[in-house]
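Structures follow.
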Structure 1
Amino acid sequence: MTDRPSTPAAPDIFAALADPTRRAIVEALRAGPQPVGVLAGGLPVSRPAVSQHLKVLTDAGLARATARGNRRYYSLAPEGVESLRRYLDTLWDDALAAFARAADEKAEAKARE
């Protein structure tokens, strides 16, 4: 059972990651699937608060819940992480292209001197 099948949008992901508790949850989930109780044990917030943060992360496409018996285990959603990576790659590509343009302009200006 997966909570979010669609590909998440970068603005949703950034909004979800804006909160330090949610970033801490994402860091914890890097170790693998975990139930709310385990996640809450490592955070300075209540178990219900962790559940609310997990809902935000799930809605943003960064986390997913899988039922195992009567427990739900949360894990990182690869498609959400991939969406974020693709967006960051476009920023990096834009920065590299701007750097290349600036270097070309400087070289042309130097050649004209």
Structure 2
Amino acid sequence: MQITLMKSKIHRVKVTQAELNYVGSITIDEDLMDAVGIIENEQVHIVNNNNGERLVTYAIKGERGTGIVCLNGAAARKAQVGDIIIIIAYGSMSEEEARTFRPRVVFPDDNNRIV
């Protein structure tokens, strides 16, 4: 049996942009993606701490070192610049693997930089 666990989390990052006229997705600073092992086009869940909105989209690489976190397309309606969100990616694994697996989590500072 395969079960689904959190594999990656960027906890409490600030939305820096919201671009409604874009195809879709969330743009994330590549440093943040690398730190937790999220790869481009991977499915991610977004939880908005400011308004309770939740959505599922996919990640695209943002310019490294900029702190960019930009909700694109329809997702831009789910958050405003300055909102605090949590970005979570999940993975499937066997129950045996899951018992020893440890997710990768980062807690960025107020400028979306890894502390």
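Read-outs: derived from the displayed coordinates by stated rules, not from any lab. In this text the structure is predicted, and so the values were computed from the model without any measurement. Cβ atoms are built from the backbone, for glycine too; each structure is taken alone.
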Kirkwood radius over Cα pairs in Å - structure with the largest value, from 1, 2: 1
For -20500 (helix-only ellipticity at 222 nm (-39500 (n - 2.57) for each DSSP H run of 4 or more, over all residues; to 500), calculated) the corresponding structure among 1, 2: 1
Comparison of 1, 2 - label where distance in nm of label points 7 Å out along Cα→Cβ at positions 37 and 69 is highest: 2
Per distance in nm of label points 7 Å out along Cα→Cβ at positions 45 and 101, the highest-valued of structures 1, 2: 1
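Given that relative contact order in percent (Cα under 8 Å, 6 or more apart), derived from a single structure, equals 45, which label among 1, 2 identifies that structure?
Value 45 for relative contact order in percent (Cα under 8 Å, 6 or more apart) corresponds to 2 out of 1, 2.
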